[in-house]
Structure I
Amino acid sequence: MKGIPEMQRPTLAAVLLLLTLFATGQSALATERPNIILVMADDQGWGQTGYNNHPILETPHLDAMAANGLRFDRFYAAGPVCSPTRASVLTGRTHNRTGVLSHGYALHRQERTIAQALQKAGYATGHFGKWHLNGIRGPGVPVLATDPHHPGHFGFEQWLTVTNFFDMNPVMSRMGEFEEFEGDSSEIIVDEALEFIAAATEDDRSFLTVIWYGSPHSPFVASEADQIDGESERSAHHHGELVAMDRSIGTLRGGLKDLGIHENTFVWFCSDNGGLKGVGHDSVGGLRGNKGSLWEGGIRVPGIIEWPAKVQPRVTEFPASTVDIFPTIVDILGLPRDSMLEVVDGISLEPLLNAEIGRRSRPIPFRFQNGAALIDNDLKIVTERVGSGKYLLFDLEADRTESHDLFAERPEDARRLQAALEAAVATIERSQEGADYPEGRVTREGPHGRFWHDIPEYEPYLKDWQSRPEYQNWLRRRTGRQPKR
């Protein structure tokens, strides 16, 4: 190396060291992508957390997650019942666009999903728990391997799944093979999810893990240890399911710490719709309405993001929705925009993770059965019957119980939001016809609304399932026999 002083000449060892450091740096960059966990309760209302001051329910693990993460006080399920919101999580789109008009509707196979996008990016993808996007109604049964809408068709390489709600000692489907389990359903699926997570971590793979609980959906079945003393039987079991679910959140968070991956694991918790009536205590924290309605009590739900490496812990009033989940993940991971369909309803919340960002740039649309609504920051416009010409307008900051209609008092806002809602309804209707798909039409619709006991592939299992408490009444109804009193 002529012209270079002897002391400045790189030795072979130094060159090898530099190459090793470069390779190590490249490896570190490759593993910096966060793991993603999406967790969703089934019928947990906005008021059913300790941090929202529920009168009897304690949720220490959700409270700890909220204290260590970004807690949304205005987080919205995209639909007021279960299947619609699940469709929105996977697609970033309000549910009517995707074929899922209500519970028991099948997700269009032409949709692009978050699991497909992350699978293409090299993530391990797993789904655990309730599915309810395959057009089947009734209490949850194992998903068939031949089901044309099972999770594998939407990007999940592993799945342990049931069609709908499930409780103690469930029978589930592992990639189409039926298995019976003992114990609380929330704890079962978290334990199974942690096995999947541990295996992905061992293989040095980032992962997407979707955990969709069956709690606290009816029928309410909690262990004696989880039931709350002094409550009616219905209340004790309902709230006991939430006690067990909260404990499983603690198991999940603890498992991530034990694996040494909690710092760079992004966990998003929410519920699929608002809370229920008649469960012993107010489930919606004083909001108007309950599950099944587009009032705040039907769509406002608990929402928390925990990501210790990035999220600045705090409480935010920024209005956000399940339609924002997919766009946010696309933004965080730098995925191609065409990971999603061109028409999406959500926005990326990535800038919100560390600081407040002012007003929401795009309203949140809702369309369910006869009604529709639009939330534009503090304002909300509602019509209980699309096409009726009748609208109500509320300022949610001043009137969170939606008690004072401002439609006549604020004509400028009323006109603006009425036009925006009518435009949203029109574009949603075009989407329902398939306008957003490359083919310009829906190539496969449904089947929707089938009961599993009428599907021939389940016939061999019906005799054995007659002894299972979660199925007895359904099967007796099918044969025209009334349950014994």
Structure II
Amino acid sequence: MPSVRNLLAGMIALLLVGACTRTTPSQTPSQPDAPASAVTPSASAPAEAAPQPAGPAAGTRLTEAYARAAARDVYFWAWTLANTYNRRVNFQSLPGPGRLGGVLPAAPPNSLSMLTDYVAPSQREVACPNQDVVYGGGPLALDVEPVVIQVPDFGDRFWVYQIVDTRTDSFVDLGKMYDTKPGFYLLVGPGWKGETPKGIARVFRSGTNSGYVIPRVFLDATAEDRKAVQPLINQIDMYPLSKFDGKMKTRDWTGTPDFPAPPPQPDGSEAPKVDPKTFWDELPAVLADTTPLPGEQAQYAKALSLVEAAKRDPAIRAAITDEAVRTEKELIAPLLEFRNFGIPLAGNWSTVRNGAKFGTDYFTRTAVAKSNIFVNKPNEATYFYQDLDSNGARLDGGKRYTVTFAKGGPPVKGFWSLTLYDAQHFFAPNEIDRYSVGTKNKDLVANADGTTTIYVQADAPTDPSQRANWLPSPKGKPFSLYVRTYWPDAAILDGTWSPPKVEPMQ
């Protein structure tokens, strides 16, 4: 009689052999369009488990404690989705393209608006704007109709179109780094099954019906370049497929109307897009608009079970609304500060490596949406964030700092910049109207060894060469620094390069 130990060893060996020889999805590509008769499972193949229903059964009574715990998770997870979706909702009544508050591109769904210069420092609609590019913007409603977006011939000028879904994940490759050709490109939703018209260079399919489009076109800080860029900007446009005729449309963006901006926030922060007190009323529409990622069906079911429970029980509704308010304050609000998320780097800098391709990284997705929404994919632009000096102290407008870049600056094929933001991540007013320095500035003074030192302080330096490299800070107030590297080289993408330290001056 074999011993128990030998029997167990034999069983384990059989299990290991089976595990090693079983075909996995990665080994055999699926054939979704194959007829059912073509699939003939072997007699020895185990039967697949029947799919299980997701979430609580309809009508299940929930305890308040469970509802609160689930609400906290759902609110954090869906915050970015609601943020993007509500930008579409907020603009759907606009009569046409224009400028929100006279300073920010605004347009009804499936159209866009373009600026003709850098964004004005007064805007408070989108945190962390830059003054390196001419911006455009407009929301998508791909459930209504696909849209065509035009790409003019930009020549040698840097440009990139950022186009994201409701999750703020990018679903297009349009820009200088992709060698995109001039022409027409089609954006379609997840359920579109139409025919691609003649003259469309490529079709990009979104995983959600809503989204946002943000063209960026580099602009030097000179009057000559400002004039030169206008004919290109006038050829950037987006419109429903039904209006496509194969001809490049042009539009004079200097004459677009102004629309009223939302009331300013007392603390100068971004106009809110997610209201925890109305979140649960809006959530079903947000989720219906956003196709679940693989494996997210249970999360959707949990979220909708809370909505249904709140309809039946006022106490549950009060509890999950209260929890949404708490989550906004305790989990979301702290993510405005860069030091609370991201990958830590030398000198107290941080970055993210999965911008605009967050997938199921809900923490980083929410953190970026709160602090600096609508970032590009890393190969398009990699961003570096800083709240602290080299000693770990909070950056303070009552102190002076230097940031010294190596000769040639950050390794990029596009452009780079160092931008200063106030505590709410907007431009800090200053006497010379300078909010960033970098490639666009032709008057920066290099040191004798070829390096370039930027002087970050509230008062103007007395030395003329230092004044040329002055980046003004808000006197006596906290601030943040932000390095943009557009079309970064491999040294940035693989983490070899990181920004220089922010050194306090004695």
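A short reminder: the numbers here are calculations on the coordinates, not readings from a lab. Just so we're clear, the structure is a prediction, and the values are computed from it rather than from any experiment. Cβ atoms are built from the backbone, for glycine too; each structure is taken alone.
I, II: which one has distance in nm of label points 7 Å out along Cα→Cβ at positions 53 and 237, as calculated, at 3.2? Working through the options, I get structure I.
The greatest value of distance in nm of label points 7 Å out along Cα→Cβ at positions 165 and 205 among structures I, II is that of I.
Upon calculation of Rg and Dmax of the Cα atoms in Å, for residues 309-436 alone from the atomic coordinates, which of the structures I, II produces 16.3, 49?
Numbers: I: 16.3, 49; II: 18.6, 66.
Structure I accounts for this read-out.
Using relative contact order in percent (Cα under 8 Å, 6 or more apart) as the calculated read-out, with 21 as its value, let me know the right label among I, II.
On the way: I: 21; II: 16.
Going through each structure in turn, the value belongs to I.
Which one of I, II has distance in nm of label points 7 Å out along Cα→Cβ at positions 277 and 469, as calculated from the coordinates, equal to 2.6?
Numbers: I: 2.6; II: 5.1.
It was calculated from structure I.
Using the calculated result 19.8 for mean count of other Cβ atoms within 10 Å over residues 61-68, pick out the matching structure from I, II. The correct label is I. Can you say which of I, II returns 38, 30, 24 when semi-axes √(5λ) of the Cα gyration tensor in Å is computed? Answer for the origin of the read-out: I.
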